[in-house]
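Following this line, the structures themselves.
Derivation of every value follows stated rules applied to the coordinates shown; laboratory data play no part. All values reported here derive from a predicted model rather than from experimental measurement. Cβ atoms are built from the backbone, for glycine too; each structure is taken alone.
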Structure 1
Amino acid sequence: MTKVSMSSKIPASAGTVWDMVKGFNDLPNWLPPIAKCESTGDGVGSKRTLTLGDGTKVVEELEEYDDGSRTFTYSIVDSPLPLTGYRSSVTIRDSGDGAEMDWNAEFEPAGAPEADVRQLVEGLYQAGFDNLKKMFGG
């Protein structure tokens, strides 16, 4: 199992950052590679279909959600990406003069070298971190 664990400081309160990222259908608002998001259902068990800029579609399912601790966990249930068993968590927490965003995943590379798949996931996470910093003036 490959693990990716990244963290970034965002120049806004944890509550403000959480309000931006907590909506399961709101990914296009802060994650630049996502062009469109359509969801079915509400809350845990709901699914979203993400359309990337190149037209690739990825279906994810919300597995856990805790507004009080500002965390959610989701998995990829259908995707042409070179990975299987993808499960990821996002947590937003207070960090002194801003917020800290933790984004972690576990998955198995499939059809591509582990280093390439890791780089793909890390690049996606970094795009989110960078855009959130830009959105909040960092």
Structure 2
Amino acid sequence: MTTYESELKTISSSGEMVFNILSDLTNLKKLADNPAFTEKAKDIKYDADSCSFLVDGFGRIGFRILERIPSTKITMASENAPVPFNIDVKIAYLSDNESTLKLFLNAELPSMIKMMVGSKLQNGVNSIAELIAKMFNK
């Protein structure tokens, strides 16, 4: 299992608020309207527990929420992805109006694929964490 870890992002909202928004995937509408996200992901479909989108060069990738630990962690697993992966979103309390967020992408990657897409996955995890932080820090 290979793990790609985002940079730690500080968010100007409570961990509870961050969790409540991110644990309901219908809130992805905010990301779906963001040009930085839509230039990489097309045809975004989502409901409260799942999401899928087209990514150039990869095809349709989706994920489903498997676990919600209130205010601290959301675990999602891939669906229809060429390589199985899961994503952990970890949220930590700093104060009533501040929290941190970190993403972990865990994937079963053969060595050859790891060499080809490893840096893109790392950049993708950091980009998604940055988009989430910007969404809350407006």
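The greatest value of distance in nm of label points 7 Å out along Cα→Cβ at positions 55 and 87 among structures 1, 2 is that of 1. Quick check on the output: -7000 is helix-only ellipticity at 222 nm (-39500 (n - 2.57) for each DSSP H run of 4 or more, over all residues; to 500), derived from one of 1, 2. Which one produced it? Of the structures listed, the value fits 1.
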